Structure 1
Amino acid sequence: MGTYTTITKGNSESIELSLTADKKQSITITPPPEFNGVETEWSPEDLFSASISSCYILTFKSFASFKKLDFRNIEVKADAHLEKVAKGYEFTKCDIHVFLEICCESDVDPYLDLLYKAKDNCLVTKSMKCEFTLHPKIKNLAKK
């Protein structure tokens, strides 16, 4: 279907890396602070979590569009838990916290179904081996 290529460059004098992809702005990557990195820069661990939250939203939006379910806003916080295991460090679980605002009088159940469907069908989460738990919250702005 497609190949997604990134190029990361570094040198022996700095912990900073430069991450690029064709036709995209580069970003600076360092280890996370727990591994002597820079707190204000992106780390591979941050990108792992970001790939979950962003793919989740894009999957949900696709399903919502197909089902013609309107919504106002969606926010996803992914808490990816890195733990020491027998063979080193590993992401063992991820809590996906979703806050969805809808703006209609309809029942929230179809939205809730789609939130779970997005978790189960997101390409990124389907490709990872950690456990995913969804924590959905839906606010209907039409109801007082």
Structure 2
Amino acid sequence: MKILILCTGNSCRSQMAHGFLQSFDPNLTVCSAGTEASGRLNEKAVAAMKEAGVDISHHTSDPVEKYLAEEWDYVITVCGGANESCPSFEGKVKHRLHMGFDDPSHAVGTEEFVWSEFRRVRDEIKDAFWKLYSEKIKSSK
């Protein structure tokens, strides 16, 4: 099963979702990309995932164009910007879903508050993608 997760910058939320899905089932082919890929991962996202026992430090931030020619079982957007500007995959996608999450990289305030936002969003992503995996993906493999 092939799953592509899209976000705008492909540096935080899509990377977290990618890491969790791959950790749930290493036999899945999971990729993530950005409609305006930043080319780098958010350091706090990497650290927050490490706290949760998932290493995403080896991931790359890739543009969505890299994956347009491929066929996907799922294309999942995790932010409104990517959902609105998601390019057409022209029939090469079996299921297209949108699962929106706040962008913790936009959090402002104390260092403690910013970290709490990264952890909150990380945990929301984990819960939502576990539900998707256990209710839909696992049973359709």
Structure 3
Amino acid sequence: MRQDFWFHHPFRVRYSEVDAQAVVFNAHYLTYFDTAITEYFRALGYDYLGEVAKTGVDFHLVRSVVEFKAPIRFDEEIDVCVRVARIGRSSITLALAIFAKGSDDLRSTGEIVWVCTDQRSHSSVAVAEPLRALIASREKALVQA
């Protein structure tokens, strides 16, 4: 449901994003998700690149799921909604949904799982407490492990 998300990022579908069936090509859904996730962390006030440079810790994508509910067409305006659903010891699970602009007309859902990783050793590390607190300050239904 749209009300489960405090954050949404608007898009207008470009011609280059549709396929021969005149709907958004499947791979573009992940691009929409990725862009909206970046904007979600910006809206939180989290300096993603600054933290990576300072700590040497970054997130690696380990899972991506897209469920297609209804077609999205050229020139349509959509909202990509993002929330953090769960934070584990070293992982963050993001829930995503795409709606027609300003409505509850659900077009797609998704899930992205990131693992927090030390870039020198390529091993998982705990999600930093300041980031946990920042996310928890905005997410009502957050599950923390």
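None of the figures in this text is laboratory data; all of them are computed from the coordinates on show. In this text the structure is predicted, and so the values were computed from the model without any measurement. Cβ atoms are built from the backbone, for glycine too; each structure is taken alone.
Listed values, structure above:
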| quantity | calculated |
| --- | --- |
| Value -7000, calculated as helix-only ellipticity at 222 nm (-39500 (n - 2.57) for each DSSP H run of 4 or more, over all residues; to 500), assigned to which of 1, 2, 3 | 3 |
| Given 0.7 for distance in nm of label points 7 Å out along Cα→Cβ at positions 28 and 132, calculated: source structure among 1, 2, 3 | 2 |
| Structure from which -0.24, -0.35, -1.21 was derived, log10 I(q)/I(0) by the Debye sum over Cα atoms at q = 0.09, 0.11, 0.20 Å⁻¹, options 1, 2, 3 | 2 |
